[in-house]
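Dropping the structures in below, format is structure tokens.
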Structure P
Amino acid sequence: MEPQLLHSVTESVATVVIRHPERRNAMTAGMWRALPPLLDGLAADPEVRALVLTGEGGTFCAGADITSLREGPQEAQELAVRAEEALAAFPKPTLAAVRGHCVGGGTQLAAACDLRFAEEGALFGVTPAKLGIVYPASSTRRLVSLVGKAGAKYLLFSGELIDAARALRTGLVDEVLPGGDLDKRVAEFTRILVSRSQLTQAAAKEFADGRTGRDAHWAERARGSGEAAEGVAAFLERRQPRFTWTTSG
């Protein structure tokens, strides 16, 4: 079966599926290259208001396909970082839905999402120390922002895998669901996300990610958007708000 990234859009939620079952959904060079333009297209789609990244079957992603490392570890790492940064820069809320192994490049991708929901039994690891690879500085900083310095050092120094319960305690994941409940919870939560104001979400994402200096930009966008007027009217009329501002517009 050809390694590939599958995607679909349902009820304003884009789902990107990592598909490489012969190697536990490991990312090939071609898959790393394909992710940024795929994300660009979904970001530009006004129908899309949130994105879910997951793996096919019972595994999220076992990292980079090791065969690509033999061809050039540095080039493979650069491809992975470009894909990671494209995912982190996606202007709408992103959620990684994790089953099974989420290791190496898999954790790199999951960490680049805004949120991570995992099924019980999921395993997480950052394994460059097993291969003698220097983990990228940007990826290290992102990991530190989630789990703190000590947690990042534990993962990076040892390359050991941690279970979903420990990942939850350290901040690597946001929710852990019993087996069989992950899809239901992701669908439920993304319905909430797409019902909220994209203006609020886009500004909050930028501020939370440490991108500063655009306070005036967002204040101007808020004044001209009509989002607050709609939110207040909906509250007073006891109805669901109909937010129309979009990052795609």
Structure Q
Amino acid sequence: MCNLYSLTRGQAAIRQLARAMVDRTGNLPPMPAIFPDYPAPIVRTGDEGRELALARWGMPSPLSVLKGRNADPGVTNIRNVASPHWRRWLGPANRCVAPFTSFSEYETAPDGRKVPVWFALDESRPIAFFAGLWARWTSVRKVREGEVTADLFGFLTTEPNAVVAPVHPKAMPVVLTTSGEVDVWLQADWPEAAALQRPLADGLLRVVARGEREDGAEPAPGPEPRQVQLRLI
């Protein structure tokens, strides 16, 4: 389960690659460690077209999970899209993509410690996107905060590829690496969009760091390193 990722590239590159015409995020700083319930950028379809906006990481939990609880921290990773709980948000209006430069899974060290292992498209940490869902929801996220209405998001998971499986054999995030895939996820009818819930090809992902709870590696200077892969078409 991916509960930690990073985004260290600027919002101009995100807007370009995702074709977002509206930016509602303000001045977006590098985010070397994004944890559950943190506000993070997503790209979605808004009233004025495709927009870059902030949302809190964690979709509403199913009612069965909330029995006996007085707060709902949210669901970060979504696997069973056939569930009635998730089906209400599968249309284009509630689909989003979450930009990232690397994501982490934990491996168990010989002494029992959980050690973060960071994955990216390559060492230069180019932008890619998680295929996600978003919703505007009223709930108690934290007891001390009380009831709030907030934009929430989570992203889909699938079977791990050969790069992730040795670290986390149960799942990996659904990763989109081209602007064409982003377009399909945000716009297509569900049967076409659902086909994107598959492992990323092994050759497109690699381990880039181990041991730290953030990935603050400086991106390589100059143009986006994988501009050809994340092409505008």
Structure R
Amino acid sequence: MSLPRRTTTVTRLTNETKVQISLSLDGGVLPPYEACEHFPETSTEGILPDPNAAHATQFTATQQITINTGIGFLDHLLHALAKHSGWSLAVRCKGDLIIDDHHTTEDTFLALGTAFTRALGARLSLVRFARGDAPLDEALSWAVIDISSRPYSVINLGLKREKVGALSTEMIPHGLESFAQAAGVTLHVGCVYGDNDHHRAESAIKAVAVAIREACRRRVAGEVGGGGEVGSTKGVL
């Protein structure tokens, strides 16, 4: 028996940023964004490819991905995260980039974490713990996640440049910390080595994606931990 897809939409509005997320943890067609006065072009027919985010848009038979935060390298990282997590994901953001990239990055990851936990729903029959490793040329990173409802993160990427493109490197670990906080997960990420900060950051994001994909996998009835069981000695997550 096929399991229902885990989908949601989120709108996060602050004085600094307006963020909308449409997410399916299991790929497929995305639900339309919520109606929002800050994005009057909202389509009621579903998510359409964003012509302003062509570098971070990929529609296939199994995934719909379109990202436009206003920060190119952030779009690139979110695209990689969605692709290798097996998600369908649409993100659009109007942020105060006239100031800097902080609020846009932080609020986008907070909105994504909120969408993640909403789409996940009751944390039943999940693999829960998972590790991901990902190389990118000379760089190698690992990530370990626990779908625990206990937000905590330790992120060590060893980035040395001030920026990659228009994204401050300090915002990459902070974005992952913000995601873990809003998603209710424990997340540890490390870059083992690498000479190029673009490669270090992207390999880390891909490692996170690999870990997320496995941790969110639902065990089926008859499999140990399946059939609606809670993967915890406490009996609750």
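Throughout, read-outs are computed from the coordinates displayed, never taken from laboratory work. Since we're looking at a predicted model, the values are computed, not measured.
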Out of P, Q, R, choose the structure whose coordinates give helix-only ellipticity at 222 nm (-39500 (n - 2.57) for each DSSP H run of 4 or more, over all residues; to 500) equal to -3000 when calculated.
Q
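Can you spot which of P, Q, R the value 23, 20, 11 was calculated from, given it is semi-axes √(5λ) of the Cα gyration tensor in Å, for residues 88-207 alone?
It must be structure R, since only it matches.
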